[in-house]
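Trainee: Alright, structures below, take your time with them.
What follows is calculated from the coordinates using simple rules that are stated; it is not laboratory data. Quick caveat, the model's predicted, so the values are computed rather than measured. Cβ atoms are built from the backbone, for glycine too; each structure is taken alone.
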Structure 1
Amino acid sequence: MLNIKINNININNKYTSILYNSYNFNNDISSLLNYNATIIDDLNKTSINTIPEDIITSFNCDYLLKTKDYTKIDEIKINILNNIILDKDIYVFLNVLTYTDYQFKTKVINYLKEKNKTIINYTTDIEEVLLLDYLILIYQDKIIIEGLTKEVLLEEKLFKKLGFNLPFIVDLSIGLKYYGLIDNISYTPESLVDKLWK
């Protein structure tokens, strides 16, 4: 179990999402460096030349090798790939995965999990919280609720009161459960389809 602090938030779970509506990223960099961490944001400029070609290919980013006219999203992907190949213990994403497609961000998370790295993902995208096990919900710089992602997402009224939507698949599952079409909540499209076809 982890025991680190970022912006006075205790991070105790190896795979943590921090969902927020407004937040001041004044992270204690020196503290994170003590934990062998890297912070990934959308401000860093990095080069594709430092990324091994097999990594670029495995993340389906071959097209980046064929052009130098990168979009902002391309630059973010290059930055992320440059950082995840570093041998750090902790990877902190500051609302950057949000700009990438679902396939890419899933590959990034799975790659780091396979290497047994700690992942902390600050995000404004409710769909992303399903990628990690633990969820901390911040509203106007205050922690409102935290816990296992699947349990926190059951607090539907709290999310709606604060102006957050639930992830689409969870929201749909809750509706289907209400009408007696399924017995419990699904957190992936695949599991929902399996339940509906039974």
Structure 2
Amino acid sequence: MIYEYILKNFAKGEPIFLNEIPGSSKDVVRQEMKRLTDDGKLRRLYNGVYYVPYKTILGTDGKVSIDQFVEKKYLSVGGFLTGLALVNKYGFTSQNPSVYEICSNEATTKQRKLDIDGNNLIIYKPLSLITKENIKELEFLSLMSIVDKYSELTGDEYKNKLKEYVNKVGINFVVVKKYISLFPNVVYKNIYEGGLMNELV
């Protein structure tokens, strides 16, 4: 019954979390998932995370979607990508990250490194609980703490891109001021060089 539910509700390569499976108890679901894994009908990706094995058009074993795993496990509970991925997301660099750096409420330690199916993840505990009311501003402050390391833009080009991002996302500087002291001093430098210092006054 659980297997039929999985086939009906999950796509190829989609990570399946135990808490997404209905059952009379967690133990029953866990036992059934283990049996399905032992029978080869499911594969275990990570502790409590599974996927349905499949073949690609080339006949090789299909991979799980790491982006979907990150979304379900870390972003949907209050989180955002940081590091090079964040700088790339808003157009400050064309470089693509080789590591997923994620700031998430799911994190229980300051920093944790994981290898998920050959993908390197670094999970950071946020400096403040991420909520719907502050996620854009905490993401902005995270960007401002690292943009000088990765940005390919300088001068007016950097200023214009930063203002474009702030306007597009709708950054509330009243909220930024509430959390800015939690971040390193380089945030002020990068905001100043971006021509946004007046927003903090």
Structure 3
Amino acid sequence: MRQLPESKRLFVAIPFVPDASFTDKWQRLRRCTNKTDRAVWVNPSLFHLTVKFLGETDAARLPEISRALAKVTARCEVFSLLLDKVGAFGSRYCPRVLWLGTERLPEGLLRLHKETDAALARLGFPPTFGNFVCHLTMARIQRIESKNFFWEQVEACNGLFSERVEAKEMVLYESVLRKGCPPQYLVCERFPLP
């Protein structure tokens, strides 16, 4: 009987470790949007800034992916960015994901994303479709009772965040999803930026 290849759900990201001040602001946003809404809030220990999502991938491909990412990070430098914009994916009528991102993408991040996307496209991974939105997922929205109230609260919190992130490495993660359990993000490999 032929054995099926082991598959891993992979993504590439910049790690983000929140400090107490950030966690307080995150709790404030959570409180003001949870009054009438249902959302699954991401545990702050899982925060990261996604550079590229690879999806289900044959585990045997890890060495070639690692080589490609090592080449990319060897050509990129440490950079910083400011997390200062709260937004949502999906329409205004039906938002699906509440996120924190950056008003201005720094050149270092744009280069890192572009080179990562190109290197992985050469390995057969589909290139990013549309504009790259650097973001940290804060909540996955299940239901909103009052869309107007929700957006008023989100927009009121837009000036709340001003978090500087020093990007010193890119990480290849495996996302482990189990029904009824929070996701786990396992580090496959770290790639320091010179």
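Trainee: Of the structures labelled 1, 2, 3, which one yields 4.3 when distance in nm of label points 7 Å out along Cα→Cβ at positions 74 and 90 is computed from its coordinates?
Mentor: Derived from 3, not from the others.
Trainee: If we compute distance in nm of label points 7 Å out along Cα→Cβ at positions 58 and 82 for structures 1, 2, 3, which one ends up with the highest value?
Mentor: Structure 3 comes out on top.
Trainee: Using relative contact order in percent (Cα under 8 Å, 6 or more apart), single out the structure from 1, 2, 3 with the greatest value.
Mentor: Largest value of relative contact order in percent (Cα under 8 Å, 6 or more apart): 3.
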